[in-house]
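All of the numbers you see were taken from the coordinates with simple rules; none came from a lab. Quick caveat, the model's predicted, so the values are computed rather than measured. Cβ atoms are built from the backbone, for glycine too; each structure is taken alone.
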Structure I
């Protein structure tokens with residue numbers, strides 16, 4: 001009832017304002033929000049929140065989801081570690097083109113691994129190949145993962161690079177950069193799932209558990225929205241600079257134009273190629289027909305953090321918009337179908353999808 005009351009309140013304000021001022025766009029926005037809300041709810045949505053110019057214009061929790069309950073981010077969790085790395089880069093503790101072997105002695109005598117940079121790890125182009133996509137991976141397994149190709153020569157989405165980044169952060173700052181970001185945003189913590197191999201061994205001796213950095217973070221919908229607002233505001237929060245240079249976040253590699261450093265870009269499909277879908281669990285993102293990776297009708301500035309079972313954080317700088325969408329397994333979900341309703345107020349014809357990708 002809380003979410004429905006808020007939505008109806010926002011809707012009525014918009015309609016009244018439109019009637020008083022003769023403002024057709026306000027009515028159209030209310031209609032677009034309702035179409036997006038209904039689509040998210042119908043496709044197993046748990047939460048949908050939309051901010052425009054910093055104002056929360058829609059908040060909906062269908063199916064009884066508790067807004068104060070942290071929700072799993074799945075693979076979108078990667079973004080948190082990457083933001084901490086960018087903060088460390090700003091602080092001079094790391095450099096994007098610094099070789100990771102400087103902090104990982106086990107890589108110094110391996111000719112391929114010795115060439116891996118922090119940038120390669122952030123962009124998933126390190127060449128590390130663990131052979132599975134699950135985030136339940138120890139740091140030792142990540143460090144010792146075999147190489148599938150030379151650094152920078154291909155894109156491989158998986159847990160090994162982000163687990164290695166976590167190890168580097170612990171050695172450079174005891175992971176204090178992420179804690180500082182969350183503290184400034186008044187987020188008590190990311191509530192990580194632990195790597196299963198660390199639970200029994202470490203709990204018995206009181207040691208810290210190893211976080212599943214690829215897919216194990218939990219945040220409430222509003223907390224996740226604060227991360228989105230931080231991105232929209234170029235790393236600024238309430239007058240404080242948390243990350244001075246966020247530009248690398250959306251910079252792609254030559255190996256994969258659709259991916260930056262923890263976020264997916266609305267890149268042209270002819271530059272992306274359909275092979276990228278073979279790198280992903282089927283439940284993360286399904287291939288579809290279209291000219292752009294996320295949605296043809298969206299601005300090119302659109303980017304998103306994405307996780308299995310349709311966890312999404314959309315940021316659209318040109319529209320000053322942040323969108324949080326959290327849900328459960330539903331293979332009928334389609335980013336383009338959702339964004340068409342939200343941005344254009346229309347329900348597009350069902351899009352063709354390719355062969356399901358091999359995944360979990």
Structure II
């Protein structure tokens with residue numbers, strides 16, 4: 001009635017008035033259609049949701065493509081004439097999780113699968129570059145891991161978007177729309193991390209090895225105790241510290257769990273305390289570089305390495321302390337920030353305090369610097 005009355009108010013409407021009247025008619029019809037025609041409102045929602053998700057998917061596709069190109073460039077610089085097939089193979093590499101229904105010996109099975117994947121990547125690189133040194137090889141490995149991760153980000157988001165489109169499932173699109181911005185932010189951090197690792201610059205996650213390296217500089221009897229992992233002996237306030245970290249400056253996290261278990265068995269279990277130092281993801285609102293103390297193994301490991309420490313500690317009833325340095329995900333995998341670097345000395349002071357308070361002269365303590373030690377020597 002409002003529209004009819006509006007149309008009748010002018011016996012001879014001008015061109016502008018007539019144009020406005022047509023617009024009002026169209027809006028009225030559109031609102032009627034959205035309100036009463038079944039499915040039209042849902043289709044409109046689907047269209048807007050698809051446009052939003054597709055725009056984010058384009059960004060993920062670009063990141064995945066850039067990561068591939070970076071890996072190809074690195075391989076070509078190191079002498080691979082045609083790096084594209086190798087890059088593609090590394091980008092599509094995957095590991096199938098072991099059977100979890102039957103948990104018996106799942107850790108050993110998990111360790112076998114992960115080590116097999118690592119060995120496979122190393123073998124592929126060495127076949128293409130026979131004389132590659134360990135530091136360069138580790139850079140290529142990290143570049144390949146980033147390429148693989150970004151490729152998976154893109155493919156998974158694309159899969160769910162196309163599935164939602166195929167089934168006309170706008171609820172699935174709603175969920176995807178909510179999570180995609182988080183994935184895009186993570187993907188951007190991964191791409192930045194790839195360039196950092198290629199340059200051999202320490203990342204935020206190297207804070208644990210950095211703390212350990214400050215003690216290892218004056219250590220005696222430095223030795224390799226497990227794959228890509230070293231240990232050294234240091235005296236502190238009458239206590240013997242056995243310091244463990246991944247072997248730098250190549251980009252690797254080593255095998256700290258296996259190393260700690262071996263070191264403690266060598267001491268016949270006569271270890272007073274285990275102290276682990278690692279980076280920890282901060283909560284929003286917490287300051288980067290905050291140092292905190294806890295109990296347990298500070299280690300972002302899927303299982304095999306972490307449980308090695310827990311098992312040997314339980315076997316000999318050795319308390320485990322955790323010292324963490326808090327940071328965001330992007331800060332953990334990109335170039336180490338000043339706040340994180342400055343926190344290394346604070347973390348080391350806390351470690352010293354823990355050792356003095358909870359051990360006596362003549363005791364043996366195992367200190368583990370956990371994290372990717374790229375750019376951090378010993």
Checklist line | FRET efficiency 1/(1 + (r/R0)^6) of positions 116 and 260 (r between Cβ atoms, R0 = 25 Å, to 0.05) - structure with the largest value, from I, II | finding: I
Check: helix-only ellipticity at 222 nm (-39500 (n - 2.57) for each DSSP H run of 4 or more, over all residues; to 500) computed as -20000: which structure among I, II?
Finding: II
Item checked: Read-out semi-axes √(5λ) of the Cα gyration tensor in Å, computed value 55, 25, 20, structure in I, II -> II
